[in-house]
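Bear in mind these aren't lab numbers, they're just calculated from the coordinates by the rules spelled out. These numbers were taken from a predicted model, which means no experiment stands behind them. Cβ atoms are built from the backbone, for glycine too; each structure is taken alone.
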Structure 1
């Protein structure tokens, strides 16, 4: 697989997203049945065996019985030296799974510390501020920058943003990655933003890159591999984090990193992508 320097950490461009891991139904749905624990742990260990060294998670990824962070800790600790674990703060859910109001600047240290506790780590490799909702994000990002200076966080990213908010965050502290929903035929209006991130050396890490507008419905097999390969072809700074609880789909997703689409195939897929946004 090709690689990207995420801050000072070299990662393979095909990573793993843990959002689907705690449940078998719709992700983040309190009514979704919990996933079999042994299966989830098997998938995580298999991902690392296949060369995945970038895992995306969050403390709010949980079902009634399973927590993505706890599963990662149980499956992979003591962690390989080259493993990069990224997490997100800002949103949170109560124990029943219902969403709480967005975090204020003073709430973010507690969210960071909760991720540290669940993952069993003394620092977090990459923390995204998920910047949903109106208003300036400077105070929230500054709170994370303070935790970076204190050594609790190694690198900072930002999620659910456009160019203006990226610029706001960069005025406070370095941003190594942007994480937005994006995929083939889905949110094509972000194409220029992806190009801008590349020019600035900022990784672009799309989620829902397989499912696209279908979101957590997901997919597998050849169609999923083509979607991932097309996404990776958007630029060397684009990293994908497909998630699955199925070992077979995991192997297919990782193999997409070696799939090379021809110029003609890319042109045809680009036309489909643009048509979906028209």
Structure 2
């Protein structure tokens, strides 16, 4: 593990998982440990704009997934379980005894599976726009395969054109307008490559989506969902909440799949309350 201080607020470093894979991470803030787990369409830096006030309450650790951002490239065929092993290595090498895990979209599955495999290391889960269904895997599988096909046939720009109106709520799309859309698209194109997204989407297709897995999560769980989430109906959220043994649900009425991006202050307030409940202010 190597460490480099970038400024007074951010510590960055590298964790080596094995001879082929290393993960780049950063840490901010102080307090109970919170690990922010990226989905495959963002990198570790993406959290900064949406967790600034949260860093005054907790010590935040974010990292680039393997094959993403500044972490080592994906080697060989993507394997879902590798992401669980990577997160375990991050805990071990950074000395994280126990933390709250925060995930969004497909990374909520990484958080879920880590909590099932290592329950003693997780205070609780914050699942923002979870890529899960209480009914089964078919719909999510087909959506992910369609995105992968779009990436391979049309490239990054066409994929973003397809993603944007789906993951963003209707109200947010209207508020952003054409200028907001172009700004977000340029940011997306700046932090991703075809190779990194292909690896992420390819491994997403392999993610376990059996609804029964949710029943095996014993830690408290906060579901932060958008009322305008293209992938989750109100009834699906209610059924999902019943599968997790200890669930709190917060719904942003007009929020999309990534409602935490649209209402970051609301999101951070709910996460702070959740941390205080499951980890305490100074754990």
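Remarks
- Largest in mean count of other Cβ atoms within 10 Å over residues 12-19 among the labelled structures 1, 2 is structure 1.
- Looking at distance in nm of label points 7 Å out along Cα→Cβ at positions 148 and 268 for structures 1, 2, the greatest value goes to 1.
- Label whose coordinates, when helix-only ellipticity at 222 nm (-39500 (n - 2.57) for each DSSP H run of 4 or more, over all residues; to 500) is calculated, return -13500 (choices 1, 2): 2
- Distance in nm of label points 7 Å out along Cα→Cβ at positions 172 and 260 - structure with the largest value, from 1, 2: 1
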